[in-house]
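A.B. asks: Down below are the structures I want you to see.
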Structure I
Amino acid sequence: MENRRNPFHEIYLTESIGSENFVQLFSPYLVDNALALFEPGHVILKGLPGTGKSMLLSLLKPTIRKAYYINNKEFPVPSNLNKFIGAGINLRRSGVSDFGQRPINVQKGFEESPYYFADYLNYWIVLDIIDSIELLGDKNYELGKEIGIDLNESKLEVFTKELCLDPCWNGFLDDVSTFLGLKQKLDSRIRTYRNFLNYNIDALPVEIQSTKTVIGYPMTVVSKLLRFCKIISETTEVFVRIDQYEELAWLEGMSEKTYKLYQQMIHKLLAMRDTSVSYRLGTRHFAWNENGLIFGTSARLEKGRNYIDISIDALLKRKENRRTWIFPDFAEDILTRRIKLSGIDLPRNKKLLLEIFGRSGKPEDVAKLYLKTNRYKALKLNSEWPSQWNSFLKKLASENPLGARLGEAWVRQRGKHKKEVMYNIPVELPYPWEKKWWKKERLSQALIQIASRNNQQLIWYGREDILSLSGSNILAFLQICRSIWDVWIRDTQNDKDFTDLVSFDREIQTIGIIEASNAWHENISMEKGGKQRKLFISFLGSFFHKTLVEDLAMSNPGHYGFSLDVEELEKETELKKFLNEATDYGDLYDAPHTSKLKDKRERIKWYLNPILSPKFRLPSGHTKEPIYTTTNIVNNWLTSCKNGKFNKKNLSNKKNGNNNSSGQISLNL
């Protein structure tokens with residue numbers, strides 16, 4: 001057991017692995033769908049945690065570019081787009097959050113801090129551009145020629161002289177005369193900021209306070225001078241990445257009078273009408289406002305004019321045409337690369353998702369797993385039904401408990417309106433409840449009811465279940481893999497050598513998947529505003545499960561999501577904000593849909609993140625209409641959660657006559 005290693009022990013690898021390992025681990029499946037990252041113009045790259053934002057942005061790093069070259073690996077970016085210099089800043093790792101812990105001027109508080117933040121950002125990025133030029137332009141390699149870099153001492157001397165005399169520095173670089181001195185001066189200013197913000201010095205030197213730079217201007221000056229001095233060619237692009245932009249949303253919460261100003265500084269960068277530098281922002285959805293204010297003005301950014309955006313979640317999300325769904329191949333590639341790097345021997349020409357996890361069970365077989373001792377427990381028969389019907393369903397249950405449960409539901413549905421159903425027992429296959437769509441829409445609900453009647457957890461295993469539970473989110477996929485491996489490592493009955501590829505049985509997979517789901521639920525409260533969202537998610541999960549279990553006729557198999565009228569929601573600003581944040585943080589999944597009501601109005605539907613399905617014993621796929629409800633009712637749910645009045649025993653749903661025509665119910669809690 002001590003020899004076993006988990007290839008997924010560390011989920012977030014981007015910042016912790018070296019460049020050579022990055023080359024081995026990076027999956028190129030997203031590149032073709034995000035080519036705008038490597039074209040001129042500003043780009044906002046949005047995605048949930050762990051979706052691959054930082055991995056994609058890392059392709060702009062010079063260390064990564066050089067690692068591909070040295071290891072003789074093809075760079076994933078098409079050759080017509082790979083002539084660029086990449087530089088940038090990670091707002092989490094660069095100490096930007098420190099600006100929220102100490103004001104520059106005690107009397108004025110944090111009022112002036114955004115200006116110093118802009119200056120800090122300028123110096124950091126300019127130094128990184130210069131470092132990138134040096135690394136990529138190394139004369140010992142031909143990479144510089146490919147990119148369009150030509151470094152020599154005479155060019156650097158002219159560049160240094162012109163740069164230091166530029167007015168954008170307000171005289172701070174006047175005493176610099178050498179290229180090395182330039183780098184040292186830039187670095188010393190960054191270090192001084194960090195020492196001050198961490199209380200290592202009493203005050204920020206007057207020399208810095210009186211020479212603050214305007215955000216973006218130094219980067220423009222540097223880029224133009226690099227071309228003017230012919231250090232880079234006219235066709236070589238300069239791309240600056242600013243990763244983990246969401247850090248600014250948390251930073252602002254620490255500053256009393258500077259709300260949004262840090263973000264507005266970044267917006268000012270994007271609003272600059274200058275083509276010499278292109279910026280790439282990596283952010284989580286909740287932190288980005290499409291029409292954000294620009295610092296110092298009343299103007300706002302305009303999507304399409306100032307920038308374009310790419311949503312990784314949208315790229316990976318399953319479309320109507322399954323052939324365009326790239327997530328399964330992406331997950332397969334990630335799995336293969338992780339296992340290969342861990343030293344496990346790989347079989348040739350094998351699909352590892354199937355090799356390791358197998359296929360998910362057929363619904364009929366899974367139902368039998370819930371009913372190992374008494375298959376009649378699949379049924380809840382009505383004593384008032386004709387004895388012939390009850391006998392027929394019992395006999396069917398002994399052979400096909402899932403079919404018997406579907407038959408029971410069919411009788412409950414049809415028998416209400418057509419009494420002759422109760423006296424006409426089908427004698428030929430296929431039975432009426434085996435019609436393709438009627439059956440398909442109720443399979444998950446039937447299995448949930450069978451498991452519930454036998455006090456069983458849901459069984460999850462196999463490629464199809466794992467992909468469905470991942471919800472097209474690679475972080476969820478990785479967490480599921482890690483949990484399954486962890487369970488296998490803890491299992492003392494297994495003694496397989498770690499260098500051999502393991503195939504997990506369904507018990508190991510089920511336990512691991514449930515643990516991953518529980519951990520995901522617990523982690524909701526760790527994010528900003530997560531405590532309230534976790535209460536709401538717990539409420540919804542418990543309510544949806546109860547709704548599905550108590551619907552004996554299975555008349556509403558899609559009632560593990562809810563739907564609101566768009567126009568009605570627009571009037572409820574706070575509710576809309578809460579639901580948007582829950583979606584942006586990945587707690588809920590949303591999608592527009594057309595109402596099945598006679599009014600045909602636009603609506604939005606929400607479901608729990610699929611990885612939460614094992615926690616609350618819900619289906620992971622969505623095939624039928626959700627619950628149609630109102631903003632008043634959803635607000636009541638939120639109020640109940642806030643006041644601590646949420647009680648699973650009091651969950652109920654009641655029919656609302658206004659919606660009877662659609663077959664939907666409206667909740668009245």
Structure II
Amino acid sequence: MDFLRLSFLLAMSLQQVGGDPWPKAVFGRLASPGFPEVYPNNEEQSWNLMAPPGYQIRLYFTHFNLELSYLCEYDFVKLYSGDKLLATLCGQESTDTEQAPGNHTFHSEGNRLRVAFRSDYSNEKDFTGFEAFYAAEDIDECEVPPGEDPICDHHCHNYLGGFYCSCRAGFKLHKDKHTCSAQCSGQVFTERSGVIISPDYPQVYPKLSSCSYSIQVEDGFNIILEFEDSFDVETHPETLCPYDVLKIKTDKEEYGPFCGQTLPPKIYTKSHSVTITFITDDSGDHTGWKIRYLTTAQPCPNPISPPHGRIAPVQPKYILKDHFSLSCETGYVLSKDERILESFTAVCQKGGTWDQAMPKCSIVDCGPPDDLFNGQVTYITDSEVTTYEAVIQYSCKGPFYTMKMNNDGKYQCGADGFWKNSKGEYSLPVCEPVCGVASQRLERVLGGRKAKLGEFPWQVMLLGDALAGGALLHDNWVLTAAHAIHEQRDLGSLEIKMGLLKRSSPHYTEGWADKVFIHEGYTYDGVNFDNDIALIKLKNHVQINSNVTPICLPRKNGTRVKTNDLGTVSGWGRTEKGFRAHSLMYVELPVVDQQTCRAALENKTSPEGKSLILTDNMICAGFQSGGKDSCSGDSGGPFAFQDHETKKWFVGGIVSWGLGCGEANQYGMYTNVINYIPWIENIILNNS
């Protein structure tokens with residue numbers, strides 16, 4: 001409705017300004033006689049519709065119901081534009097031979113449209129005729145009729161009563177308002193090679209254009225021009241390039257003019273600066289040209305790669321500004337004047353010389369391998385050879401050290417200059433002390449007796465506020481009882497001795513306490529020895545030998561200490577005579593079941609009268625008859641057992657507490673170590 005109103009107002013405005021009367025029917029409605037009632041027979045009626053110049057008539061039907069007949073011979077509506085019949089309509093829906101308007105919109109070819117309606121003499125049914133609406137509509141001048149050229153070179157824009165042209169980016173509208181001229185002046189090319197083409201190549205180049213292109217490369221290069229693919233510039237059979245023309249100019253010479261359809265010859269300009277101009281007139285349909293330009297210069301000597309080196313890129317020749325890079329084969333590095341280079345690139349200079357001398361490729365040298373703590377290294381490839389792919393073998397000092405699992409000790413010099421194992425790891429292997437192996441076979445005894453050197457190489461003597469024992473773990477940890485160490489305030493005054501039998505012997509291995517870890521669940525009150533376990537970290541790693549060897553911890557999946565198992569307790573505690581032993585003593589004791597121990601403690605109290613506590617964290621051991629037991633001074637020492645599968649000794653218990661020493665019907669209590677494996681491993685892992 002807004003468009004119809006605009007058309008009407010436009011028509012009225014034109015009528016008032018121009019003074020010429022326009023037909024009143026610029027928009028409106030048409031209908032069959034009597035619509036919407038049945039139209040009469042033998043009726044003829046026509047309507048002549050006219051729009052202002054530059055407009056056309058648009059017509060569409062909102063209702064159409066006429067008698068259907070072959071080729072619409074009886075009743076019909078016909079549409080004419082001038083003398084041209086646009087459509088003959090009848091029926092309600094189109095068939096193979098008849099047309100009904102449906103939703104179709106009809107347009108006049110000019111500004112006039114005639115609508116003719118006719119009914120014949122009889123209708124067998126009631127037909128209600130038609131209703132149609134029309135309006136003036138602008139003619140699209142930009143629509144190109146078949147076989148004609150577009151009115152605009154690039155873009156045509158229609159508006160009410162007229163049109164205008166515009167151009168693509170890179171073009172400007174000529175003053176004739178139809179032609180698009182190329183904006184192709186001032187283009188500069190500085191690369192050593194490239195392609196220059198006429199505007200829109202290989203399509204028709206624009207008319208009325210003036211193009212200029214400049215090639216500017218570094219002094220020392222000479223530019224070569226070569227025409228490619230096709231060449232098509234408007235020419236004249238009698239006059240040299242009178243219409244469109246291509247010219248080439250250097251600071252020394254001019255080439256051209258060029259036109260026609262023959263490719264011009266290759267041009268060797270002997271200059272580093274070239275100007276190309278291309279001018280076109282207002283006629284012709286020609287496709288233009290394509291020029292590929294190259295540069296050349298005095299070549300440098302072809303580089304020769306050193307042994308084990310690779311040059312890239314490889315070219316037939318290298319001229320000014322060309323470059324090459326040198327890389328080395330795997331296992332070799334760039335070097336010059338005894339210096340290692342990260343990379344190397346040489347550039348060809350103006351005079352045909354390279355800007356720097358060629359380096360060499362030297363084999364990678366990993367250098368002497370690091371020393372292995374408690375181990376040694378052997379050169380496998382050859383003595384003292386440490387270059388790329390050389391192999392060395394680390395081994396541990398046997399029989400007291402063994403290499404940690406998952407490392408075979410074999411290392412190879414890598415291309416990165418570092419020694420690494422078969423897994424690609426750079427870290428050194430670890431030599432762990434062999435645990436639980438005594439250099440002297442322990443003799444089975446019925447009563448306590450003196451130990452020999454090497455029978456208990458894991459035994460540790462602790463001399464501080466009191467005499468106590470301990471067991472060596474690894475080569476820098478001591479396992480002991482919490483009650484034996486918890487009151488030790490000054491770690492500097494704590495003596496830690498290993499590898500000795502007599503307490504007063506001057507020959508021993510010494511350790512120095514770095515830190516003490518007492519189980520967080522231990523609470524000393526004289527009767528509750530639950531969680532009676534502690535660890536001492538040494539400042540030093542002791543040297544493992546036949547007299548100093550760590551004891552093993554119980555295997556997580558191994559057999560637990562059970563009733564009647566025989567274990568060995570060792571220490572310098574009080575003997576049956578009540579005196580502290582001058583020499584290391586040991587005794588074999590059987591493990592006693594918890595029920596028997598509880599019965600033995602029933603109705604027993606501490607000297608202070610407190611009830612005694614027995615928990616599942618304790619092992620009970622001893623003889624019902626007494627006589628053999630650990631005693632004061634043995635606290636913290638190991639209750640050792642031999643693993644039936646590995647034949648190695650492990651610390652099953654820690655000397656903890658008991659009533660008296662070796663009394664009948666009384667037993668010793670030992671901290672059950674297997675219950676504390678996670679605690680021990682966590683402390684060692686987080687403090688190593």
Structure III
Amino acid sequence: RHPGVDYHGLLRAAFELIRTGHKSQGGSTITMQVARNFFLSREKTFTRKLKEIFLALKINRELTKQEVLDLYLNKIYLGNRAYGVGAAAQIYYGKNLDRLSLAQIAMIAGLPKAPSRDNPVADPRRARSRRGYVLGRMLALGYINRQTYERAMAEPVTAGLHTLTVGVHAPYAAELVRAEMVDRYGPQAYTAGYRVYTTLNARLQRDAEGALRDGLLAYDRRHGYRGPVRRIDPALLREPARLDRILADVPATGDLHPGIVTALRKRAAVLYLGAGRSDVLDWDALSWARRYIDVDRTGPRPERAADVLAPGDVVYLYRRARHWWLAQPPAVQGALVSVDPHDGAVRALVGGFDYYRSKFNRVVQAERQPGSSFKPFIYSAALHKGYTAASLINDAPLVFDDPALENLWRPENYSGRFHGPTRLREGLVHSRNLVSVRLLRAIGIGYAIDYARRFGFDAGQLPRNLSLALGSAGVTPLQMARAYSVFANGGYRVEPYYLERIVDADDRVRYRARPRTVCPDCAGESAAGAPSPDVAPRVISAQNDYLMVSMMKDVIRRGTGRRARILKRTDPAGKTGTTNDQRDAWFCGFNRDLTTIAWVGFDRPAPLGHGETGARAALPIWIEFMGAALKGVPQRPLPQPPGIVTVRIDRDTGRPTSPDNPDAIFETFRTRYAPRAKPRGPHRTERPASRPDGGRTPAPLF
């Protein structure tokens with residue numbers, strides 16, 4: 001009965017404001033609230049109120065009262081992050097609006113006056129009173145009869161807090177989003193009704209959670225059983241109610257659930273799972289549980305269930321393939337992150353075994369030594385300087401008296417053996433430490449650090465000594481994902497991101513990601529000649545990238561990453577990483593679709609145990625994830641760029657050779673650095689050709 005603005009109400013509110021000095025009455029009509037909710041900010045100024053009045057007058061001319069009411073009901077805040085009556089129906093009753101009873105609808109209709117205070121979750125008594133007021137008005141206005149009114153008034157309050165169905169479990173990523181939102185919008189981020197869309201892929205996230213969980217549990221089983229969570233008096237086993245209370249005090253962790261051993265058989269155990277349910281663990285579920293002694297030792301293999309468990313043991317169980325298995329929360333931790341190498345979109349992110357046990361996000365917060373997984377950046381730097389995959393480096397003992405290292409340093413290969421003159425490709429494929437150290441010494445530490453910056457590494461985090469060749473820097477898994485994406489996408493640096501867009505309660509897009517994207521066919525510059533803001537910069541040449549990917553494919557074909565051959569694909573490439581005393585285990589790998597980094601280690605750096613290399617501890621996690629992620633995805637080999645040639649060489653000397661040489665193999669070179677042979681006799685070769693820049697191809701390092 002007004003033109004969209006209640007002038008009497010506004011005057012009354014203004015009078016109260018002048019009289020008391022603070023706002024005690026509202027003067028806004030529903031039409032004015034629609035104007036504010038859809039078109040204006042939340043600031044409380046006279047200018048905004050004036051705009052609100054003019055917009056309300058215009059809305060009143062253009063729309064019917066029913067249309068205005070529809071807009072209002074779909075935007076109004078109704079408590080507990082519910083914006084609109086449809087959202088309120090889901091949050092308070094877990095139903096669509098058209099499935100609510102009259103009493104439930106009246107409950108929601110009573111919320112607008114004080115949604116945070118009067119909602120049925122915060123104060124059921126006040127909410128019931130507001131519901132009665134709404135039903136009374138409906139009766140008085142003739143919308144319902146007395147019988148309907150009394151039936152609705154008698155209906156109990158059944159509202160509760162119904163969260164929306166979780167499509168994917170990603171608590172580490174959710175915390176990143178929460179922190180980012182608070183950083184952008186302050187406390188308003190919690191109440192303003194923002195909707196945040198991330199780059200995560202639900203299927204890949206589930207695959208990542210499962211792969212990391214399985215990998216950490218497998219590591220833990222290899223190192224023995226540390227015993228039950230607690231032991232209870234066996235006399236309590238006859239009291240199910242007591243057992244239920246005991247289980248309620250033992251929190252589930254990850255996908256592990258507590259159970260209580262109630263009886264033993266020779267090679268099986270009966271466990272109480274709660275709520276009157278029991279199940280049997282067979283011998284396959286128990287036989288792994290050798291007694292833990294230390295990280296390198298376990299006790300003898302158990303022969304019967306009593307060697308592992310006793311009645312009254314409270315233990316953790318893991319459900320797999322429809323059976324329960326004895327398990328324990330792993331002491332070790334891990335991380336997995338997978339990004340799209342074309343634009344840096346984070347597709348999966350798992351920062352640890354169980355977010356609710358440890359909120360430390362190891363993907364972005366754990367700076368750990370990458371070990372041999374850092375070697376590809378040293379090798380790429382060497383290729384850029386004129387080395388080739390056939391350059392010879394002497395794999396022989398070295399002793400350094402380096403002031404930067406404070407004492408004598410004797411780097412060794414993991415195997416403890418030395419192999420003499422080694423082609424660069426073989427040095428990377430088999431992760432020969434001494435080859436990498438000699439190579440870094442030859443190209444120069446300063447040059448290598450400057451070159452590593454191309455991949456996104458901060459020069460300040462890289463040590464200025466020869467240990468850099470063995471990955472002694474501190475880096476996060478996300479930094480390694482960014483760096484390896486350069487190899488995956490053909491030589492461009494992309495920046496990882498996880499926020500796709502932010503939409504406010506008014507359906508306005510407040511933020512939309514604009515990542516730099518790989519575009520080989522783009523000029524990479526704007527009309528003004530400056531780098532295009534939307535195109536990722538090229539940081540290594542296509543030829544350098546092709547050679548590096550070729551060598552890292554060999555890591556999987558026949559090197560330290562050969563377990564990944566189980567994927568039965570030819571497009572993956574990558575590198576294992578293991579640090580001193582096996583304190584960190586990595587596998588960093590990719591194809592053209594995904595760059596995925598897996599890391600395993602203790603939060604307080606400590607040895608993982610003998611043999612727990614990147615190939616054993618981290619690679620199985622990577623394989624499980626990539627196997628699921630790439631299922632049904634066609635293989636897309638990296639195309640060979642111009643400027644690449646293949647030359648027949650001698651496998652021992654790395655020099656060109658004749659076709660009848662039984663030790664001949666084919667190697668790939670950049671055209672400008674390809675050796676040219678002039679055979680003078682059987683299997684004779686000449687020295688590598690001169691470099692186009694006037695220098696010589698680097699001499700073999702001995």
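Each value in this text was obtained by applying a stated rule to the coordinates, not by laboratory testing. Bear in mind that the values here come from a model prediction, so they are computed numbers and not experimental data.
A.B. asks: If helix-only ellipticity at 222 nm (-39500 (n - 2.57) for each DSSP H run of 4 or more, over all residues; to 500) is calculated from each of I, II, III, which structure is the one that comes out at -1500?
C.D. replies: Numbers: I: -13000; II: -1500; III: -9500.
Answer for the origin of the read-out: II.
A.B. asks: On Cα Rg over 2.2 N^0.38 Å, for residues 519-566 alone, which of the structures labelled I, II, III is highest?
C.D. replies: Greatest value across I, II, III: structure III.
A.B. asks: One of I, II, III was used to compute Cα extents along the principal axes in Å, for residues 471-558 alone, and the result was 57, 34, 25. Which label is that?
C.D. replies: III
A.B. asks: Continuing with this model, one more query. Taking 71.1 as the value of mean projected area of the Cα convex hull in nm² derived from one of the structures shown (I, II, III), identify that structure. Provide the component values of the computation, followed by the final result.
C.D. replies: Values: I: 35.2; II: 71.1; III: 44.7.
It must be structure II, since only it matches.
A.B. asks: Given a computed value of 14 for relative contact order in percent (Cα under 8 Å, 6 or more apart), which structure among I, II, III does it belong to? Can you show the working numbers first?
C.D. replies: Values: I: 14; II: 7; III: 11.
Attributed to the structure labelled I.
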